[in-house]
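Multiple structures follow.
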Structure P
Amino acid sequence: MSDEAPSRARTVVATRARDIMTSPVVSVTVSATTGEIADMLHRHRISGVPVVDDSGSVVGLVSEFDLLSRTGARAGDVMTTAVVSVTPETGVDDVRHILVDRKFRRVPVLDGGRLVGIVSRGDVVALMATEWVCEVCGESVRSSTAPQQCPKCNATDRFVLQEQPPGT
């Protein structure tokens, strides 16, 4: 096994929230109307947005579910206030656990209390779809870690990482 293979395999394992987060983040203020929020979700093809105060701190989240299940005219009336967030340095495996265990669809990324990004389930799935390309024959393999052997030419430890663009 070459000295390079272990470091390539660690590339995905050591991935942090900052590596896959979407930034800048589409967000709304507490005073945004539910109509404005619905329009924003539809226009950006997203299912939820962080709610920020005047200083840029996250004070809640509004999802499609919140808009459909709660009554109120403004974000402050319908938002979920129990927000779980991560930092840019949080490992992706920890983010994945939050998304799965808490059944969240997205988690805000805060740096010093300020919103700097958001990680959705789709961002983590895109990382899982990372491709490893054999340097010998060009065969690609989708996996979160480098394959030990190429399924096409049987070369060992000759894969280079071709990551998906973060935040897509």
Structure Q
Amino acid sequence: MTVIEKFLGRQVTLPDDLRYFVKQGLWAKLDGSAIIFGFSEAALTLSGGIQDLNFLVEDGETVEQGQSVLFAITGKILYVDSPVQGIICINTAAKNNPSVINQDPYAMGWLFAVTTAEPAARTYQDISDCAAYLKSLQSSEGFKNPEGLKGGVSGVCKAVYSGIRMQKIH
């Protein structure tokens, strides 16, 4: 288990035995002929957590790699693409109660599983390991702002927040 002590003001974990779809912050776990996907703790921290989910495909539908399969409402709307091609199985418990994703992202908070046509083990190995995902996170706001300071760390954000703080509103 990789533990990041200070990531945008929080401690986050990245299980070493999972793979990661770096582009969207999804973790992946092999389960027979299917690959299960969910948001990593780091992705949830960066997004501010999941407030609502809406799947764009039906359970049992065939999806293409790169096809948008759901959108999640956080502080903004995130479109999530399927990292692999195959038949999708939706986690209806997470759909009906999105707070489970924030509470338990690596067990109950999985989003969807995709059963692949080609051997899932081969497809799974093409997804990044924990070390590669951790390396990609090092250029994120989470590492740049380990204390989770309001306004972030960019010069523009600091200038805006400083300007707002100095205004006197009557």
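Key figures
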| read-out | value |
| --- | --- |
| Computed -0.34, -0.93, -1.22 for log10 I(q)/I(0) by the Debye sum over Cα atoms at q = 0.09, 0.16, 0.19 Å⁻¹ - originating structure among P, Q | Q |
| Label whose coordinates, when mean count of other Cβ atoms within 10 Å over residues 15-22 is calculated, return 20.8 (choices P, Q) | P |
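A short reminder: the numbers here are calculations on the coordinates, not readings from a lab. This is a predicted model, so every value here is computed, not measured. Cβ atoms are built from the backbone, for glycine too; each structure is taken alone.
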